[in-house]
1. Name the one structure among I, II that distance in nm of label points 7 Å out along Cα→Cβ at positions 9 and 41 of 1.6 was derived from.
2. Tell me which structure, out of I, II, gives 0.65 once FRET efficiency 1/(1 + (r/R0)^6) of positions 17 and 49 (r between Cβ atoms, R0 = 25 Å, to 0.05) is calculated.
3. Which structure, out of I, II, was percent of Cα pairs over 17 Å apart derived from, given a value of 59?
4. A value of -9000 was derived for helix-only ellipticity at 222 nm (-39500 (n - 2.57) for each DSSP H run of 4 or more, over all residues; to 500); which structure in I, II was it taken from?
5. Of the structures labelled I, II, which one yields 25 when relative contact order in percent (Cα under 8 Å, 6 or more apart) is computed from its coordinates?
6. So distance in nm of label points 7 Å out along Cα→Cβ at positions 25 and 65, computed for just one structure, reads 2.1; which one of I, II is that?
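Values quoted throughout were computed directly from the atomic coordinates according to the rules given, and no laboratory measurement underlies them. These numbers were taken from a predicted model, which means no experiment stands behind them. Cβ atoms are built from the backbone, for glycine too; each structure is taken alone.
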Structure I
Amino acid sequence: MQINWNKPYIYNYFKGKYTTEQIDYYNFNTVGNNYNYSTYDLYSIMHYDIPNTFRLDGYSISGNTDLSLTDINYIRRMYRKS
């Protein structure tokens, strides 16, 4: 999923709390090949809340509090009984 970040707003929002390098690392880095993850799941419990002010298109995404079907299946696969 490509997100059109409003970087000037985000840098200003976190100004004084984090360095620009920290903001870039924790907000704009994408996952590399060294991780084991599922395909993008809008309903995953791992999905963070993204306010509309953080995006140039004004679209917001709510964080989730329940496991999605993808989460459940991934957990079963990763933690199956030996």
Structure II
Amino acid sequence: MKSHASWTDRTGNARQGLHGVAERQKHEYYMVILAHAVSYGIWLEIAHNGRYEIINPAMRHTGDQVMLSISGIFSELFGD
């Protein structure tokens, strides 16, 4: 997210505060968290018709990567 955020930095705080983590929850499911660490991060996401959003595009990209991995695993297990 840090390298693909489309805004121009003034202080660098918003870019440096972007973070993500993946966790396994109760051995039942995985959770991916993508977040801003600055209070105005929400405005980067929703203001200006989403021109500066980075969380949703990153989540879509992550989801696409997960689905590709799962497809590959299923192909190996069950064939095409």
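1. Working: I: 2.9; II: 1.6.
Computed on structure II.
2. Working: I: 0.90; II: 0.65.
Only structure II yields this read-out.
3. Numbers: I: 59; II: 56.
Considering all the candidates, the number was obtained from I.
4. This figure was derived from I.
5. Numbers: I: 29; II: 25.
The read-out comes from structure II.
6. Numbers: I: 3.2; II: 2.1.
Comparing all candidates, it corresponds to II.
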